[in-house]
Structure formats: structure tokens, C-alpha cells
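Each in C-alpha cells, the structures are laid out below.
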Structure I
Amino acid sequence: MAETRILGVASAMPKLYFSQQEIYDELRTYWQDTLPNPAVLERFHQRVGVDGRHFVLPLAEYRALDTWGKANNVWISSALELGEQAIDGALARAGLTRSDLDAIIFVSVTGIASPSVDAMLINRMGLPTHIRRTPIFGLGCVAGASGLAQAADYLRAYPDRVAVLLSVELCSLTFQRGDTTVANMIATGLFGDGACAVVLAGANHPAAKNAAKGPVVIDAATNFYPGTENTMGWAISEKGFNIVLNSDVPDVIHSNLQRDVDQFLAQHQLTRADVGSWTLHTGGPKVLDAMAESLGLTREDCAASWDSLRRVGNLSSASVLLVLEDTIYNRRPTPDTWGVLAAMGPGFCSQSVLLRW
């Protein structure tokens, strides 16, 4: 199987950063007449393991986003700005330029546009007009891992080419100001804004020979769990995206993840004991705990994920890519270490990617 290499990963975060207390104070003030018990909101915000988050707007300006259209317009303009920054950052780390790109995969679940954001970025950045475009909506938190798998598949078919995966998630623009359900209160305490891009090259591209850049993508596996479509996702209405977040998410993880990862590794004559690096989606404390418990991992094994959750919250599809960025540039495993990157999301489903450092 032809191998593809990750050459560069870069995040781009909005300049505004608010502490968890600042966000809670704004929501408590906004919801003061409709919030049955403010202590419940405060408890949720305190228990999600988040110190603060990046938002694209000052907190007071969200009150003016009283229609889905207004929020989505902010999503488009902010996605273009952050997307350009992330792609340029990843290209710089890869030692490549915009003209080197042959394919772009764009993932997001927090806004929509047609033409899609990847098309707008071709115009904005002057990207090659022959570039292969794949915009993906609806995969949610799993899309960062799934996008890596899609990029690797493309580069196995065209091993002399370069692809970029771009994730932009502006979760603050989806918060429903009139919704005081438990799911929405948890979402307002957990999710943040940001973007991340990953540049990869096929096995025959000269840049792929540089082992100092990043790990090689060996293989990927997708697992879909029938009958779990109500576990996580959006209920979309004229108001926009209403969070669907069922309390049985950890149970679904416990029931499936270990089996699926073990079967995936066995296809390569490996076991979990052979894996020295774990890159897990920062879904929240209960999700991270469930993933770690299912896989028999310690808190230290998942340290990069816990640190990312604490610093910036859950950025949906971008989260696992932020953990990958941190691992490459701050916690790089020794050469030839096996790694697994994994995320779960709406469907309900999981995506595992096997890496070799």
C-alpha cells in the first residue's frame, strides 16, 4: 500500500479569547429571565475541563445575531480569514507554496456556503485552478480524522501530488440563545472557534521523503453504528443549528471503540500494546474518559488531548487536528513509533487512522 506523509499542520485561532468565567457571566446575564436555575449552567461550565475559548466576535455582539442568516454570514467571512491563515501556516511548515497544491478537502459542520468555502479560498488565495475540491458537511467531530483518511486515499491514487485538509469550526455561531436545554447549556460551556490545516504528500512526491516533517499515514478504518443517529448531531430549523447531544455517547464508545480499534490494528499484525502515540478527539471529559477507558489508556497517554481541551475547548472536527499539531511540534514520538489518531461523531461513527512516526 502506497504511503502518504503529513508534511505540515497549522492551526489558526480567532484573536479574541475569553475565560470560562467571562463566557458564563455573559450567558447568565443574557438568560437571566429565562434560566430556571443559573447554578446548573455554572456547574456545567465548571465541569467540562475548559479554561477558556477563542470566539470570532466580542461576547456582547452575539446578541445581534438574531437570525441564522446573520450568523452564517459571519461564519463565511471568518472561515475565509482563518482558513487562509491555517493553509498558509501548514504550507510554510511543509516547505511548500500555494502553487504546489493539487487537492483541497474542506470540512465543517458549523456553517454552509455555496460556492463552498474551498471555492472561495481558491479565488481569495489564487490557488491552482486545476485543484481537486472536496467540501464535506455533516460529519461533525469525526470529520478531522475522516478528512485525513480521504486525503490519504486521494494521494494513494495520485502519489505524486499534494493535498491539504482544512477544518474550520466556529461553534460559537451555532449557540441557540433561546435554548436553555441541558444539551445547549453543555454546548455553550464546551465548544469554541478555530481552524486547522494539514498538508500531505503522496509517496512519490519528493517532499514525502523527508521523515523530519511528520508521520506517515499507513491506513484508516471507518466504523458506523446502525440505529444511533439520534446520539449526536444537529436538529436544523429556521433558527439554525440546534444541538443534539445524547447522554448515551459514552456508552456507545464503551460498546464499540475497543473492538473496532483492535480489529483495525490486527489487520496490520499490531495490538494496542504496540501503539506508542494516541491522538484522540477532545470531545469533552466524559468522551475522553470513555475513549481512554475503552482503549486501556492512562491520563498521561491522552495528555495532549486533555491539554487541548483545557486551552481551547472542543472545536468539533478541528479538535483532533489540533492535538496532532501539538504532538508533531511539541511531543513528537521517537522514529518508527506506531500511532493511532481517532475521533467519533454523528452517525454515530468512529474513524481511526494508523500512523508511523
Structure II
Amino acid sequence: MMNFQLIKVKADTPYERGVQYGYQAKNKIIKGIEGYKNIFDETSDKSWEQIREYADAYIPLIEENMPEIILEAKGIAEGAGVSFRDIMVLNCRYEITKFPIMKECTTCAVLPEASAGEKTILVKNWDYRAGIMDNIVILHIEDENEMRILGVAEAGQLIREGFNSYGIGLFNNSLQSVYDNEETGIPVTFLRRKVLSCKSYEEAKNLLLTSERSVSNNMLLASKEGKAVDIEAYPKGSNIIEPVRGIITHANHFTLNPELNAIEGSPRGDRLYELLMADHGSITVDYIKKCMCDHENYPKAICRHPSDASIPLFRRSITVASLIVDFDESAIHICAGPPCQGEYIVYRI
């Protein structure tokens, strides 16, 4: 059974936390950089230097809006002994891989009215390239104020999915809109890291709605207070999706304004809603685990598997991780790889 590396970080400054992270994940970070050099060599018309320059262009806006997050990224580079410019590429990979298009992930939130025991649960199947599975890390971060954050990332990236000790959780899906462009905004990985440092649901929601962006992203925010909202964000605005009967599900297309879509829709969000509604009022973490193993509509199923053998394994789409946050238990259940083949391990904040 495959497990992801657990990295524990505790320091009084963002830079020191980054250094600790980079040092512990050094080998995976170096491997990740080389992996993206190979991927972009095959999929992009830009050289690695041009891609670095593109990532560099985001720095001024990040420094202006979230300087502490830039310091953490610089610390990661120092700890791993790699170029900060390469760390920027890893943390802008979502923006870079939007051209050409990628389809990633299925998410959902289950609120007290729909769950057994009135729990609030946040869920994601992270779909991406099979080639990154060995480079995924679990991050447990503690800052100078004893805030703790627990979640996952590709090694070298800031934490991108997870929850914190104030009961704020965030999972995300890719979106592609007709307004996406290669200009600059706040890269989604930096935004996600900032949201996971928020102490309140309203603070996090406001940040997601007001941040400047150049590409679209779907963001599912939830809190231990039994609140959740899905935000379909794009360069010119955002759509807000509220829970229906205590459930929100989402895949990789705009649902409220389909004219925004630059890609075809996916059945995964609707399928997951159907599965959850079948046990409405009694939904448990164990039942959700079964739902995330669903293979209906293969190869576009909730549980994704490499379907085209002609594509090299390191580029084939697969569920690289399945994640379930149980806010009541202050825990996240993490399965490495497709959940139908693996086992969920519980990590506590």
C-alpha cells in the first residue's frame, strides 16, 4: 500500500517554516522540478526559461497582497537547495497547465442536515497525472500563534488542499472559462495557502471572492460551523453556489452560467450528488468513501483510472488522492491513489 510522506513543520516565521518543509522534501522537490521540465518540453511551446519568466511575472502582485506567503515559498527553495524561480514554477503550475486544458477533480461538502450525527464533511477526489503520485506530500504546519494546518500538495508547492485548527477547510477543482488568459493575478496555489491561514469562514470567503485572478478555479469552502459555499471564480467575476438540502457537489464545468465554459461538462458532480442523496440524513464518512470509488461513466468516473494506454503513464489522468475532512473529529482521511484500490489513513490536526 502506498503512503504519502508526512512533513511536520513548526516555526515562528514563514521563511523558517518554508526552510523546514524544503529540507524534508528535498528529493521529491528536485524530482518534481525535473518532471515538469519534461512535461512542459512535450506540451508547451515555451522553453523552461520562458516558463520561469512567466511565473516571475506573478511575484510583484503576490508580494503586494501576501508577502508572508512569498517568504514561505523562498524558504522552501532555500531548504531544498533549489532555485526560487523553479519553486515559483511549481506553484504556478495550475496557471501554466491551463494552456493546454486540464480537467481535474470532484469535490463535495456534506452539512449537518444531510449527515449522520450532524457532521460537517468536506470531500475531494484529486485527479491529475499519474506521474506526480510519488511527489505528493502531506503537510502539517504549526505557526507562531499555534494555528495548525493539515493537508496535501505536490512537493515544493505551498499547501493547496486541507483545513486548519480554526475549522476552515478548502478543496478545489479546475475550471476553464472563455475569459481565461495568460496575464497575471494571484496564482491559485498562493490564494489557497492564504485561505488556509484564515481564522473565520467570512474572512476566507471574502478572500476567495475578491482576489485578482487571470484564470478560472472552482473553490469549495466549508467550516466546522456547518457552513459551506462553492465559488466558480473566473477573471471577470464569480458564481456562488449554495448547498441544496445540505449538499454541494462539483466537477470541472460552470453550472450556473454554462456559457462561460471553454470545455465540455462532466457528469461527475451530478453523479456524486445522486449517490449522496440516496443516503440523505444518514451520510457517514464510510458511505462517502464508497461514493468516491464509483466507476459509473468510466473513463469519466468519480474514481479515475488511466484509460488510454497510448499515453505515457506519467501523463495519464488518474485519481492521485482521495481526501475527506471530518471537522467534528478534527481529522482528514487520505487515500493515496484511486480509493477503490487503496486504504484511507486518518491524520489529525
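Among candidates I, II, the computation of helix-only ellipticity at 222 nm (-39500 (n - 2.57) for each DSSP H run of 4 or more, over all residues; to 500) that gave -9000 used structure II. Among candidates I, II, the computation of mean count of other Cβ atoms within 10 Å over residues 53-60 that gave 19.4 used structure I.
Identify the structure, out of I, II, from whose coordinates percent of Cα pairs over 33 Å apart was calculated to give 19. The read-out comes from structure II.
Identify the structure, out of I, II, from whose coordinates mean count of other Cβ atoms within 10 Å over residues 165-172 was calculated to give 29.5. Answer by label: I. When distance in nm of label points 7 Å out along Cα→Cβ at positions 13 and 93 is computed for each of I, II, the one that comes out at 1.4 is I. Using the calculated result 5.2 for distance in nm of label points 7 Å out along Cα→Cβ at positions 5 and 29, pick out the matching structure from I, II. Matching structure: I.
Of the structures labelled I, II, which one yields 20 when relative contact order in percent (Cα under 8 Å, 6 or more apart) is computed from its coordinates? This value belongs to structure II.
Each value in this text was obtained by applying a stated rule to the coordinates, not by laboratory testing. The structure presented is a predicted model; accordingly, all values stated were derived computationally and were not measured. Cβ atoms are built from the backbone, for glycine too; each structure is taken alone.
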